[in-house]
Structure 1
Amino acid sequence: MTRMVQCVKLGKEAEGLERLTYPGELGKKIFDNVSKEAWQAWVKHQTMLMNEYRLTPIDPKHREFLEKEMNNFFFNTEESKQPEGFIAPQQ
């Protein structure tokens, strides 16, 4: 049976994540309140942030930045922003 959540990002009930995708309290909050669809949107956004800002998950400051952006992306009214001057690729 599929686990459903009231997704905070999509504002509707949707299929939930199958497992914790991030450690700690933030990971638990994401598991309880974020859908698979919204998580995939975050993965795309995170990849763009890492590429545009040349971030590496090895650097603690970069991890801290990405965690803050993840929290903003899902839970804050101040949504995670795109880098200044970013132009999305044509599809």
Structure 2
Amino acid sequence: MRTKPLLGQKAWFGPRRLGWGLAPVSAAGWVVTAVSVAGAVVLATADRRDRWAAPVVLILLLVTVFVKGTSPGGSREWEEFQASRHSDDQ
């Protein structure tokens, strides 16, 4: 399992505690997620001519999750990720 992001040292997204996939694990991850979702909603409802803009924002979010995230997973991977975070802090 990859416990470090492809870009940088700190992971913004890590394995989910429940279910499978990736979830924000840092303040930066939550900010990126909130801004992306809000931006996509605003762009989707603001102007009918720019309907392509909202999917572009969501694609950029997915690229960011891939680059700044770890390997996706479930509870077992989440525990491994947490253990690696705590060992890095010491």
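Taking FRET efficiency 1/(1 + (r/R0)^6) of positions 1 and 41 (r between Cβ atoms, R0 = 30 Å, to 0.05) from the coordinates of each of 1, 2, which one would give 0.80?
1
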Review point. For which of 1, 2 does helix-only ellipticity at 222 nm (-39500 (n - 2.57) for each DSSP H run of 4 or more, over all residues; to 500), calculated from the coordinates, equal -16000?
Key: 1
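With FRET efficiency 1/(1 + (r/R0)^6) of positions 33 and 65 (r between Cβ atoms, R0 = 25 Å, to 0.05) as the yardstick, tell me which of 1, 2 scores highest. All intermediate terms of the calculation are to be shown ahead of the outcome.
On the way: 1: 0.70; 2: 1.00.
Between 1, 2, the highest calculated value is found for 2.
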Point to revise | If relative contact order in percent (Cα under 8 Å, 6 or more apart) is computed and equals 22, the structure in 1, 2 | key: 1
Exercise for review: Tell me which of 1, 2 gives 30, 12, 10 when you compute semi-axes √(5λ) of the Cα gyration tensor in Å.
Suggested key: 2
Exercise for review: Using mean count of other Cβ atoms within 10 Å over residues 9-16, single out the structure from 1, 2 with the greatest value.
Suggested key: 2
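Read the figures in this text as sums done on the coordinates, not as results from a lab. Because the structure is a prediction, the values reported are computed rather than measured. Cβ atoms are built from the backbone, for glycine too; each structure is taken alone.
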